[in-house]
Structure formats: structure tokens, C-alpha cells
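These notes open a run of structures that come right after.
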Structure P
Amino acid sequence: MRIRTALVTARSAPAHERAVRTLMDWHIEVDEAMFLGGLPKGPFLKEFQPDFFFDDQAGHCESAATAGPTGQVLSGVTNR
């Protein structure tokens, strides 16, 4: 079974460059990358219809939970 992976971030230019360079440096391939420029993730994810969604910020998880299964990653700068 193939897993379709998408990066969904509220960031926009020029912060998108850091995400893209990190993925390339780590040799991680994603099928799609969406840079929402500060828009809430929930309404976007309702249209995108992911099987599940992970984020490190509780606020993003609350917004995304309206679209489907969501899990909070308890690591990263926000959760120190």
C-alpha cells in the first residue's frame, strides 16, 4: 500500500524555503506541499480530506479536528 504524504503549513514565503530545504536535506519526499500563508488549516483540510493529520500546535489540531482524525505531536519548539 502506498501512503500519500502532504506537508500542510500555515507559513508562506519566505519561510517556505526552510521547509523545502529541510525536506531535501533529509531526503524526504512528499507528494504535495501546501503553504497556507496564515490561513487556518481546518477549512482547507475539510476540502483536502486527509485520512489523518498531525501537528505540534494545539490550536492547529483543534482547527484540523473539524476535518477528521487529528493527532498532536508533543515535541518541537512549541511544546518545550
Structure Q
Amino acid sequence: MVRVGFTVTRKIGNAVTRNRLKRRLRAAARDALPAAAPPGHDVVLIGRSGGLRVDYAKLVSDLSRAFPRAIAKRDRV
């Protein structure tokens, strides 16, 4: 099982904006993780200011590409 955590700083905006970004990241991770991340990993997604402006399909695509790269980088260290 892959565990995912989410964090969005107060610099992003008010609570409504931060929660909207977290919900969006949560949904994108749900769509991207099963195929991209092997079980037994912990992932922390950090919300940035552009996260609400980017197209949802691109967000899922970016996460799908980022998970295997991050895992490979971690394994090299």
C-alpha cells in the first residue's frame, strides 16, 4: 500500500484555496498512484501556487511521470 500525505502552506491563500488544492491533489494522486508507484512507499505532495491553474489531466500526467522518477532517484542514493 502506498501512503500519501499532502501539505499546502499558508502562502498559497486562504483556507478555502488551500483545501481546494489539497482535494485536487488527493484526486490526482488517486488516479496516478496505482499505475505509477509500487506498494510500500510513502509519498508527500507539496501543493504549489500553480496547482489550481494547471489542467487536471496534465496534473495527473505529471504525477504519473514524477512518481517513478522519484523512486528511481531515491534508490540511487
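Key figures
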read-out	value
Top of P, Q by relative contact order in percent (Cα under 8 Å, 6 or more apart), largest first	Q
Winner on distance in nm of label points 7 Å out along Cα→Cβ at positions 23 and 39 once structures P, Q are ranked, highest first	Q
If distance in nm of label points 7 Å out along Cα→Cβ at positions 31 and 55 is computed and equals 1.1, the structure in P, Q	Q
Structure from which -8500 was derived, helix-only ellipticity at 222 nm (-39500 (n - 2.57) for each DSSP H run of 4 or more, over all residues; to 500), options P, Q	P
Value 3, 14, 23, 26, 23, 10, 1, 0, calculated as P(r) over Cα pairs in 5 Å bins from 0, in percent, assigned to which of P, Q	P
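Throughout, read-outs are computed from the coordinates displayed, never taken from laboratory work. In this text the structure is predicted, and so the values were computed from the model without any measurement. Cβ atoms are built from the backbone, for glycine too; each structure is taken alone.
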